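Listed next: structures, encoded as structure tokens.
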Structure 1
């Protein structure tokens with residue numbers, strides 16, 4: 001049975017830049033009885049300390065700058081794709097000390 005689609009979940013996530021973290025993505029290939037349900041992942045833009053593994057786990061370290069990073073899942077035949085957007089936001093500034 002030929003693949004008719006792939007869906008990535010979640011579609012978006014966010015975290016604070018300057019801190020290490022991970023996000024697990026889940027790819028669902030349709031139909032459930034597809035012959036080849038294999039997928040691959042890629043993330044752009046590439047930057048040191050940011051990666052996605054073959055299981056859809058995005059990892060980053062504290063050196064990854066604030067920005068928007070897009071992970072694409074692609075079916076083995078290359079015909080179907082879906083994306084996830086990770087936003088690493090600038091950290092909130094510390095509030096001024098009391099009395100200043």
Structure 2
């Protein structure tokens with residue numbers, strides 16, 4: 001669900017573009033985190049992106065539940081927007097010193 005669905009593959013491309021990192025297709029979380037860990041960046045950025053990975057997965061899960069249980073479809077733009085906003089809110093709640 002998180003990496004094999006064509007729609008969600010497009011979602012990850014957009015999220016990685018937001019981070020200014022090239023997306024490479026992965027088969028699962030093990031490969032995903034291997035890809036993520038090979039990206040060179042300062043620790044604070046890595047920490048912030050790890051939070052945004054969690055919010056991206058949470059956003060995918062909520063969209064999936066909406067589709068399965070409520071038959072609600074979400075467009076790509078809204079899914080990406082929701083994920084970014086959740087990431088910014090979660091980061092802000094953890095790191096008060098981060099100015100967003």
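One of 1, 2 was used to calculate percent of Cα pairs over 23 Å apart, giving 25; which? Source structure for this number: 2. Taking -23000 as the value of helix-only ellipticity at 222 nm (-39500 (n - 2.57) for each DSSP H run of 4 or more, over all residues; to 500) derived from one of the structures shown (1, 2), identify that structure. Structure 2 accounts for this read-out. Of structures 1, 2, the largest value of distance in nm of label points 7 Å out along Cα→Cβ at positions 68 and 92 belongs to 2. Taking distance in nm of label points 7 Å out along Cα→Cβ at positions 20 and 52 from the coordinates of each of 1, 2, which one would give 1.1? Derived from 2, not from the others.
Using distance in nm of label points 7 Å out along Cα→Cβ at positions 36 and 60 as the calculated read-out, with 1.0 as its value, let me know the right label among 1, 2. Label of the originating structure: 2.
With relative contact order in percent (Cα under 8 Å, 6 or more apart) computed over the structures 1, 2, the top value is the one for 1, the highest of the group. The value 14.0 for mean count of other Cβ atoms within 10 Å over residues 12-19 was derived from one model only; which of 1, 2 is it? Of the options listed, only 1 reproduces it.
No lab work stands behind these numbers, since they all come straight from the coordinates. Note that the structure is a prediction, hence the values are computed from the model and not measured. Cβ atoms are built from the backbone, for glycine too; each structure is taken alone.
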